[in-house]
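As structure tokens, here come the structures.
Quick note: the coordinates plus some simple rules give every number you see, no bench work behind them. Predicted, not measured: the structure shown is a model, and the values here were computed from it. Cβ atoms are built from the backbone, for glycine too; each structure is taken alone.
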Structure 1
Amino acid sequence: MHNLHYDLHIHSCLSPCGDNDMTPGNIVGMATIKELDVIAVTDHNSCRNCPAVMKLAEAYGVIAIPGMELTTAEEVHVLCLFSCLEDALSWNDFVDTKRVLIDNSPEIFGDQLIMNEDDEVIGKEPHLLINATNITFDECYDFITDHKGVMVPAHIDKDTTSLMSNLGFVPPDSKFKCIEVKNLANLHRIKKDNPYLEGCRVITDSDAHYLEHIHEPEYTLPCQDKSIESVLEALVTF
């Protein structure tokens with residue numbers, strides 16, 4: 001058993017709210033300096049910077065999970081984590097069919113930069129990535145599972161864009177097995193009000209939009225080995 005230090009919610013410069021210094025190289029470099037074992041870049045409604053991040057992470061010995069932070073129709077944020085890049089990009093293509101296309105205003109929201117492994121800009125996403133898609137929260141688990149991914153409701157204790165703030169309850173037919181909590185001090189209250197969560201793995205991540213906010217090696221996941229598959233298995237086994 002390996003206790004792997006993780007941060008599974010990091011935004012790159014592709015996210016409209018992500019700093020332009022959040023390049024693939026800088027993210028992997030910071031994870032290496034901080035001695036994190038596993039990271040996930042989860043940009044809003046897009047996986048297009050995952051190829052560069054994964055290539056660099058492999059070179060530096062960091063496990064990088066390809067992911068996305070989906071915005072549901074109810075504006076609930078959900079982490080979507082995948083075992084391979086092919087599945088993540090397939091999910092990306094599916095989400096593209098469910099997006100509401102609104103032109104981005106870079107001067108207001110950010111540049112939404114797509115980069116290669118040399119931190120060179122190879123494109124810009126022209127449509128705003130942070131707005132809601134046409135995927136409902138109830139549809140998330142089956143859609144994500146069909147694409148061989150793991151669903152994690154994001155920062156459920158947050159006052160905005162979370163399961164509890166936007167829906168106000170855990171749907172009785174929920175199937176997810178992992179939740180992300182922004183502040184672990186809120187965990188007891190949330191579980192008390194929502195017994196379903198007692199059976200879920202709990203993680204806490206940085207939700208970093210700036211390099212300095214990426215987590216220190218403080219939180220760990222018990223994994224069978226040092227692989228993406230083992231990390232994802234740990235998320236759904238509790």
Structure 2
Amino acid sequence: MSEDVKVKVRGLTKKFGDLLVLDNISFDVKKGDFVCIVGPTGCGKTTFLNLLVKLLEPTEGQILIDNEPADPKKHNMAFVFQEPSAYQWLTVEENIQYGLKIKKYPKDVIEERTKEIMETLGLEAVRKSYPHELSASLEQRVVIGRAFALHPDLLLMDEPYAQMDIKVRYYLEDQVIKLWQKTGSTVLFITHNIEEAVYLSEKCLILSNKPTTIKEEKKIELPRPRNIASSEFIELREYVTSQIKWW
């Protein structure tokens with residue numbers, strides 16, 4: 001992981017009328033980092049992500065990517081949200097290639113990255129299928145693959161596994177780690193699942209209840225692959241859980 005700062009958030013504040021949701025949030029994310037954002041239900045995790053992708057404008061403060069105001073039109077950003085969002089009129093293969101073709105990548109790069117994604121996510125058998133022919137978990141793999149195929153500078157993931165059973169979840173978490181390590185992307189991953197956050201991240205941003213501030217930035221210094229049954233893992237999971245409690 002690089003020491004270069006990829007994302008700077010300074011004084012980020014968001015109000016909806018009189019309701020203060022985010023209150024003067026500041027933090028840095030280093031290039032190539034995998035950061036999970038956790039906090040109490042309804043604390044504003046998704047609001048923060050929507051600010052980052054310019055679906056919302058901040059009331060105060062700024063978000064910088066490479067020292068410039070965050071702009072999806074300028075920066076190489078990709079998104080994976082909770083609901084599967086594969087393009088229904090495209091095959092699995094065409095979905096994976098979609099962003100690469102839009103950005104006019106060379107044909108050999110498109111083919112190489114498609115092959116890499118298909119193999120890593122186990123999609124070869126369904127490459128000519130359409131999303132409506134797939135299970136929800138397979139369709140979500142397609143969406144994750146489409147995002148990583150761009151080798152994005154910044155990948156934003158908003159509870160992408162929330163609707164999946166635990167076995168599928170573990171499989172996809174491992175595949176995302178592999179893709180992150182291969183591509184060197186910087187990942188911001190929102191989850192309400194503490195075990196998932198400790199399993200995936202290099203650092204957890206622990207948010208408070210509303211009005212939301214950053215309660216703590218907790219480094220997760222565990223070797224990979226991580227053992228969820230180890231005493232170190234359990235201790236970290238329990239610590240992060242205790243920090244989220246607001247009652």
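Before moving on, here are some points about what is shown:
- Which entry (1, 2) yields the derived value 0.90 for FRET efficiency 1/(1 + (r/R0)^6) of positions 139 and 187 (r between Cβ atoms, R0 = 30 Å, to 0.05): 2
- With helix-only ellipticity at 222 nm (-39500 (n - 2.57) for each DSSP H run of 4 or more, over all residues; to 500) derived as -11000, matching label from 1, 2: 2
- Test item: distance in nm of label points 7 Å out along Cα→Cβ at positions 67 and 227 calculated as 4.4, pick one of 1, 2: 2
- Among 1, 2, which structure scores highest (criterion: FRET efficiency 1/(1 + (r/R0)^6) of positions 43 and 195 (r between Cβ atoms, R0 = 25 Å, to 0.05)): 2
- When mean count of other Cβ atoms within 10 Å over residues 35-42 is computed for each of 1, 2, the largest belongs to: 1
- In this comparison of 1, 2, the computed figure 1.01 for Cα Rg over 2.2 N^0.38 Å is attributed to 2.
- If distance in nm of label points 7 Å out along Cα→Cβ at positions 91 and 203 is computed and equals 1.0, the structure in 1, 2: 1
- Among 1, 2, which structure scores highest (criterion: Cα Rg over 2.2 N^0.38 Å, for residues 19-58 alone): 2
- Structure responsible for 1.2, with distance in nm of label points 7 Å out along Cα→Cβ at positions 51 and 211 calculated and labels 1, 2 on offer: 2
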